[in-house]
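Q: Listed next: structures, encoded as C-alpha cells.
Coordinate-derived values only; no laboratory data. These figures come from a predicted structure and were not determined experimentally. Cβ atoms are built from the backbone, for glycine too; each structure is taken alone.
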Structure P
Amino acid sequence: MKKNVCYYRVIYGDTDQMGVVYYANYLRWFEMGRTELLRQLGAPYSSIEDRGLFFPVAEVSSRYLKSARFDDEIAVETYVQEIARASIVFGYKILRKNDGALLVEGWTRHACLDRLGKVVRIPRQLDDVLRTATAD
C-alpha cells in the first residue's frame, strides 16, 4: 500500500486555551494529507476538478488517543483504504514526530459527484490510479 507522509508544526492558533490542539484541526490535517497523497499519485485535486468531478466528505471518523500541543511537529500518514464504484475512503494516522506517538487515527469517505452534484461512478482512469495505491 502506498502512503504519503507530510509534516506540520502546530501553531498557537491551532490550540485551545489549555495549549492542546483543538479537535477539528485534525480534520484539516486529514485534508492536507489526502491532498498530498493525490498529488503524489499524479492525480491532484485540481486536475480532478478540471474534469468536472468533486469528492466532498460524506462521512468521517476519528479516534483521539493523545493530544498534540503548540510547537509539536506532527506527521500525517495518508493512504487509500477502500475504493467503491462512486466513493473513496482515505485512512489517516497522525503521529508526533519526535517520539512517534500515535495521536489520532481515522478515515474519511468521499462521494464522487459531477458538476451538478449528482453521484457518479469514478472514471476508469482515476480508479486505476487509486487502485495502484492500494496494491502491496
Structure Q
Amino acid sequence: MTQPLDEGPFFHGTKADLREGDLLTPGFRSNYRPEIVMNHIYFTALRDGAGLAAELAAGAGEPRVYLVEPTGPFEDDPNVTDKKFPGNPTRSYHSTSALRIVGEVTDWTRLTPEALQGWRDRLAALAQHERGEIIN
C-alpha cells in the first residue's frame, strides 16, 4: 500500500458560486491561458494558496475558497512541483477525477489591491513574453 501524497484538508479557489455536494470537474478553460482547455482539476492543501487562485480566477464573481475532497487519484501539480520549486512546498495537486465541494471557507487571507495587481502583472508578462507553459 502506498502512502497518500497529502492528508489534506484540500481547498479549491474559484469565482464560481457552488454548493455543498457540487462537483468540480476538468474540461474548463485555464484561468491563465484561456486558449487551453484543462484536462485536470487543480487544488491545494494551503487555504491561502486557494485564495490566491480564487482572486486570479477568470470571471466577474466574488473570489471563493471551497473545502473539497478528491473523488479519485491525484498527483503533484507538475506546473509548480520540481519544475519551479523543489518538492511540493505549495502542496498543489491535480486530478482527472472530480472534486466534491464539502463546504465554503471564509477565513482565508485576501490580497491587498496592490499585491493582486502585482500577481496579475507577473502573469501578463509571462503570457506575453515567455508564454509560460502549462502542463495539462
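Q: Please state which of the structures P, Q yields 5, 17, 24, 28, 19, 6, 1 when P(r) over Cα pairs in 5 Å bins from 0, in percent, for residues 5-52 alone is computed from it.
A: Working through the options, I get structure Q.
Q: Another question, then. Quick check: 20.1 is what I get for mean count of other Cβ atoms within 10 Å over residues 29-36, calculated from one of P, Q. Which structure matches?
A: It traces back to P.
Q: Still on this model: Once mean count of other Cβ atoms within 10 Å over residues 13-20 is calculated for all of P, Q, which comes out largest?
A: Q
Q: Could you tell me which structure in P, Q was used to calculate helix-only ellipticity at 222 nm (-39500 (n - 2.57) for each DSSP H run of 4 or more, over all residues; to 500) as -7500?
A: The value was obtained from structure P.
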